[in-house]
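Pasting the structures in now, so scroll down.
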Structure 1
Amino acid sequence: MIRLKLSIDLWYEIANQPSDFIFNIHAAETEHQKVVAESLEVYPPVLSTVYSDMVYGTRFLRLKADPGPLTVRYAATVDIDHYTGAPAYINEIPVSQLPPSVLPYVYPSRYCQSDRLRRFATREFGHLGQGYRRVQAICDWVRLKTAFVSGASDVTTSAVDTLIEQVGVCRDFAHLMIALCRAVNIPARFVSGIDYGADPALGPTDFHAYVEVFLGDRWYLFDPTGITPPMGLVRIGTGRDAADVSFATMFGAVRSSSPIIHIEAVDDAANGFILPYHSTEALSSMAAA
């Protein structure tokens with residue numbers, strides 16, 4: 001089992017009139033990811049509400065704050081007990097047999113224009129044997145063809161843009177992989193979270209985007225950036241693409257500072273906690289939902 005301790009600090013300056021906020025910063029609760037302990041601090045104190053998406057375990061914090069500074073701090077200890085499978089025995093599912101809840105992740109979406117990439121994806125990956133290995137080939141292709149460069153893209157960058165420019169950050173890698181999977185009829189979706197194990201040379205810890213692909217009867221984890229072991233990924237939000245899982249949505253005139261994020265792993269084998277590592281097994285933290 002993996003135990004990760006994390007904290008997120010956010011700062012805002014609200015101008016002129018009260019503003020509403022919706023945050024997606026709480027660690028999600030799923031059958032394989034459990035929140036052992038957590039705390040939330042909002043200053044100045046304001047009335048806030050946390051509500052949950054019962055399907056995906058995503059949790060949202062909603063509040064309204066008056067003009068002036070606003071600080072939000074969330075901390076949690078999270079246990080992740082991954083489901084593991086042998087890649088050679090994990091198959092793709094025909095569209096006609098997909099659970100209804102999975103179907104939205106076969107369609108194009110705002111940042112993942114799979115309809116525009118169908119011919120390209122079929123040429124590159126259509127001849128490969130179906131199953132986990134084909135998805136891994138798509139993941140590896142995105143990693144090899146795209147350079148990870150901080151600040152290389154913005155909130156308008158789509159999968160098609162990343163394919164052309166061959167450069168991006170984690171959300172761009174995720175969007176491109178998702179679009180390519182959907183283009184060959186493999187359901188794929190976007191997950192926001194925090195990663196443990198990235199090279200410190202890449203800069204301070206930040207929110208991280210990765211991919212889940214539906215194979216067999218489960219959603220399996222893939223990180224096309226390759227910068228961190230998938231075993232060290234904490235799930236926060238789940239959606240079709242980044243438009244569904246923004247960590248902060250603000251309604252009003254608000255200035256923000258860069259988040260400060262910390263994460264550490266507990267190394268305590270005597271109590272069943274190991275450090276995340278790169279595994280050759282397929283990893284999942286959610287079944288069909």
Structure 2
Amino acid sequence: MKEYKDAMNIHPDIVAHIGRGTIIQHGKHNDRIYLMKFALDDTDVIIDLLMELAEKHKYSKVFCKVPKKIAPLFLANGYILEGYIPKFYRGNEDAFFVSKYLKSSRAFVSSKEPLWAFHRLLTNYPKETDVSALKGKDYSTRKLEETDVTQIANLYSEIFESYPFPIYDPSYIAETMREHVQYFGVFKEGELAALASSEIDFEAKNAEMTDFATHKAHAGNHLSSLLLNMMEQEMKKQHIKTLYTIARLNSIPMNKTFLRAGYIYSGTLINNTNISGEIESMNLYSKQI
């Protein structure tokens with residue numbers, strides 16, 4: 001994995017528009033292109049646009065989230081299916097996650113131990129966490145506001161050595177709050193102990209449950225489960241239909257959190273995301289509400 005550690009960059013990847021409206025993220029930090037939102041008007045040009053950009057910057061992976069009906073176009077051009085989320089778009093059409101590896105080393109899993117640990121986790125399904133019991137430990141929860149952005153950025157800086165987006169920057173946090181991201185926190189004695197966010201696509205009626213972080217002093221108290229429960233209730237109020245997450249394969253506690261909450265595993269994205277100092281594989285989970 002040294003090749004990917006060396007590719008790490010302190011500058012975050014950029015989000016850009018290509019074609020007639022497709023949104024991507026790309027850069028050397030993750031050493032990839034991530035097609036985040038596909039515009040149907042780009043069907044005839046998208047494959048060429050992605051390859052031209054990948055070749056220009058010598059990226060090792062192209063990773064795409066596309067509607068099921070578009071996936072055959074990518075599969076016919078050398079992409080492989082790594083996962084899917086049912087009823088992703090407006091509670092109807094599935095999303096397929098397809099990838100193309102432009103360097104063989106990027107597709108290589110250096111150790112099978114994380115995969116075996118995850119297999120053991122799936123075959124020994126964890127028991128549901130009673131989140132009501134957690135509130136008896138002097139923790140309180142609330143939706144976070146722009147006045148909290150410094151605390152948010154500080155906690156993320158302490159927990160993650162690297163991250164695919166600039167979550168250490170208070171101005172970035174504030175900007176996302178004004179757009180489509182809602183942040184939630186757990187507090188103890190007025191201090192932020194844990195947080196997470198819901199990245200919402202109101203048009204498609206889905207939300208990514210993401211950016212979970214717990215201060216080391218509060219680890220082991222299932223605060224992620226407490227946050228996830230609160231976030232789900234908020235998403236129901238806002239008429240969101242599909243919840244999903246892209247969780248680190250190596251983080252067994254985070255995988256347990258989603259399995260306990262009834263999320264369904266639906267694929268692994270190999271060597272996909274630069275997080276906590278290196279590029280890691282990620283698991284897909286989703287839930288209908």
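Every number in this text was worked out from the coordinates using simple rules, so none of it is lab data. Given the structure is predicted, the values throughout are model-derived calculations rather than measurements. Cβ atoms are built from the backbone, for glycine too; each structure is taken alone.
Which one of 1, 2 has mean count of other Cβ atoms within 10 Å over residues 31-38, as calculated from the coordinates, equal to 21.9?
Details: 1: 15.0; 2: 21.9.
Here the read-out was taken from 2.
Kindly point out which one of 1, 2 the value 14.9 was derived from, the read-out being mean count of other Cβ atoms within 10 Å over residues 71-78. Working shown, then result.
Values: 1: 18.5; 2: 14.9.
So the calculation was done on 2.
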>> If helix-only ellipticity at 222 nm (-39500 (n - 2.57) for each DSSP H run of 4 or more, over all residues; to 500) is calculated from each of 1, 2, which structure is the one that comes out at -8000?
In response: 2
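Have a look at 1, 2 and say which one yields 17 for relative contact order in percent (Cα under 8 Å, 6 or more apart), as calculated. Don't skip to the end; give the middle numbers.
Working: 1: 29; 2: 17.
For relative contact order in percent (Cα under 8 Å, 6 or more apart), the value 17 is produced by structure 2.
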